[in-house]
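Listed next: structures, encoded as structure tokens.
Bear in mind these aren't lab numbers, they're just calculated from the coordinates by the rules spelled out. These numbers were taken from a predicted model, which means no experiment stands behind them. Cβ atoms are built from the backbone, for glycine too; each structure is taken alone.
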Structure P
Amino acid sequence: MSDENPGETAASPSRNPVFRSLALDEMPRPDYADVIVVPCPRPATTDPRVWAETLFSLHSTPGWVRTLMAIRQGLVGLLGIPRAPVDVFAVARVEGEEALIAADDKHLDFRCGVAFDAGTRLLRLTTTVQLKGWRGRIYFAPVRVVHPLVVRSMMLRAVTILRETDTG
């Protein structure tokens, strides 16, 4: 404890771990949440909008992920869920080092925060999902299993693409 402030630990408050995401700000009690972090070699851009747009562009999506998305588009009708619109992963807004992607649908609402920490060169993707009814639960059961693998693969692909772009 410090002498000046009884009850305060020796660690400076500014050195205590802090985690914040626009995805969690908008959906503080999600049914599902994950955070995936990957290191980025220099020189990668620090613009979170560029990271988000690259991450979710068709060009940078790994082929096996595109295949899963196509299967998803074909099967959702069986559950009475509309197909995802082309712009489902459009950036809604950027605040500081994070871009937010948000979509609300019949079966679930989701938020995705794509953040880039320039000091540590870490790319972070925070996903939050609020399920709606039985359709959401059935739809999300297989997604829950593959989501971390899909997101990590997309992130690593974006890191490679942006590194190639920046070193041109």
Structure Q
Amino acid sequence: MSGHRHPVPPDLALQILHPDPATIFFLSEIERDAHFDPWSPDDLADCFGLEGVVTGVGGPNGLMGFMVMTMAADEGEILTIGVRRQCQGRGAGRLLLEGTLAMAWGRGVRRCFLEVRPSNRRALSLYRSIGFGEVGIRRGYYRPLPGHPREDALVMCLKMEGQQFEIPESSLMT
């Protein structure tokens, strides 16, 4: 992405996830660990019925993170991405984003949107490093963190034309 690639750690693998009770359980567990205001297991299960893809990244100790992306015509939207706290900063989020964007590119997606808390510096840094730019603000979008007011959402967009999207063969789980 954006002209410079970051190496994928050799012990990480990207996979398309399928709806079964064990998968929903693990996604719910990651969601609770990664987010202050987690989605419910039913919300996560509903994601598998959307037009798009649910991807996961795993390592030697199992599923580390997941991402939900919808796709319609030439646009995609990242609905949620979560990585277990103890696995953050190790390349799992980058592999989820870059791998899922490569899948979306193959399906004709040329622009991708997402919302993010301005206080989520680690996520903002990752999104910007891939090429996402701010295109708007949704006022009062997020529930407040303890002791804080409601938080706006930054709306970000990645224009994918002219960029290279590929999934390293070594990072695909079959």
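Looking at structures P, Q, which one was semi-axes √(5λ) of the Cα gyration tensor in Å calculated from, given that it came out as 32, 23, 13? Comparing all candidates, it corresponds to P. A value of 32 for relative contact order in percent (Cα under 8 Å, 6 or more apart), calculated from one of P, Q, originates in structure P.
For which of the structures P, Q does the calculation of helix-only ellipticity at 222 nm (-39500 (n - 2.57) for each DSSP H run of 4 or more, over all residues; to 500) return -8000?
On the way: P: -12000; Q: -8000.
Going through each structure in turn, the value belongs to Q.
Compute distance in nm of label points 7 Å out along Cα→Cβ at positions 19 and 35 for each of P, Q and report the one that scores greatest.
Details: P: 0.3; Q: 1.7.
The maximum falls on structure Q.
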